[in-house]
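Just so it is clear, none of the values below were taken in a lab; they were calculated from the coordinates. Just so you know, these numbers come straight off a predicted model, no measurement behind them. Cβ atoms are built from the backbone, for glycine too; each structure is taken alone.
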Structure I
């Protein structure tokens with residue numbers, strides 16, 4: 001299905017991005033990733049416009065056209081208590097401005113029927129204290145998704161995925177960590193990668209401008225103090 005297709009994945013050196021790259025390769029696609037960490041294609045900082053331009057030029061030089069753009073890279077530098085003005089804007093450049101610029105840079109090189117997938121987060125609608133930099137970036141990428149879906153209509157489908165708690169470290173967790181998820185477990189990177197592959201397939205050809213939440217049901221779980229065993233602790 002993806003043989004000889006060209007997939008561009010940001011933040012592909014580790015975590016969810018690495019597994020997305022692996023799934024594309026297993027399906028026969030050529031994968032071009034950009035990350036600040038060492039990888040087999042392009043090392044660079046997504047926050048820098050010149051880096052984005054150089055990366056896009058290399059992809060176009062190597063392959064001419066692309067089929068899939070997965071904007072996965074993001075980071076947090078804290079929030080209202082800990083995040084400086086420069087740090088806040090750095091996170092927005094990586095998490096929102098870079099996906100916009102890559103879509104713009106590749107606009108004339110997308111094959112007909114191409115797909116953009118933006119990795120958002122359930123933090124696009126819910127938060128913990130002191131997380132404004134990351135939450136703002138994820139809210140921005142969610143809105144950017146439907147805007148691009150309209151602007152690129154007829155040539156590129158654009159969707160986003162909002163992961164919940166995804167374990168990228170093969171960690172060990174308390175039983176309560178698992179049971180608090182209606183699905184009974186914490187998510188795995190493969191849960192996100194499999195949705196990426198579906199949304200990039202022809203089976204998802206009538207889906208665009210949408211956000212898909214993959215969080216084991218956590219954002220559907222209603223919590224009240226002293227109800228069903230839940231207690232708010234200070």
Structure II
């Protein structure tokens with residue numbers, strides 16, 4: 001469906017889960033990939049909360065490939081809340097979730113090829129929350145806002161969009177019963193649901209889309225819920 005022969009895709013958090021699936025999908029479509037992750041991997045291992053690590057990663061990517069076609073800011077920030085989260089925890093989450101995407105975009109700006117695209121991975125938590133998730137929610141809200149700001153700043157050079165996943169099971173578990181039927185599409189999502197949309201946003205088919213945030217949540221954020229509806233039961 002997609003052809004990205006000889007394009008270069010940079011993916012943060014690319015060693016597992018959604019990031020790994022995005023990497024594999026790009027490679028299946030012919031792209032060359034460069035990932036960074038805290039987990040050991042075959043390209044670059046490092047902490048994107050560290051400015052020097054981001055600079056070293058950028059230097060390696062440009063040395064290896066000379067340009068960047070796609071930047072996917074996927075690495076997940078730490079989740080903590082008011083009860084147990086420290087100042088340092090919250091600051092670290094924002095470094096991973098907002099500062100690093102900003103700085104990597106800035107570092108790569110001189111090297112983006114014609115038709116380049118940035119896709120930021122936000123979350124449906126950018127506008128809805130569970131208790132004690134302040135750091136993650138703030139980071140995801142930040143990257144959603146960063147998306148439309150960068151789309152304007154990079155107008156004419158790079159298209160910038162984001163996707164907001166809902167419930168994505170990285171193990172491709174097939175859920176039945178309430179977990180499935182509470183979602184309008186009747187199932188829980190998997191990493192391919194996100195990867196397919198990322199590749200679409202990077203393709204020429206999405207050439208008129210920038211500054212947009214696309215929800216990929218099976219319709220859950222659009223469904224009004226009352227006690228007893230769609231498998232939802234309030235336990236008090």
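Structures I, II were shown, and distance in nm of label points 7 Å out along Cα→Cβ at positions 68 and 100 at 2.6 was computed from I. Quick check on the output: 3.1 is distance in nm of label points 7 Å out along Cα→Cβ at positions 92 and 116, derived from one of I, II. Which one produced it? Only one of I, II returns 3.1 for distance in nm of label points 7 Å out along Cα→Cβ at positions 92 and 116, namely II. Here distance in nm of label points 7 Å out along Cα→Cβ at positions 52 and 212 was derived from just one of the structures I, II, and that gives 4.2; the source is II.
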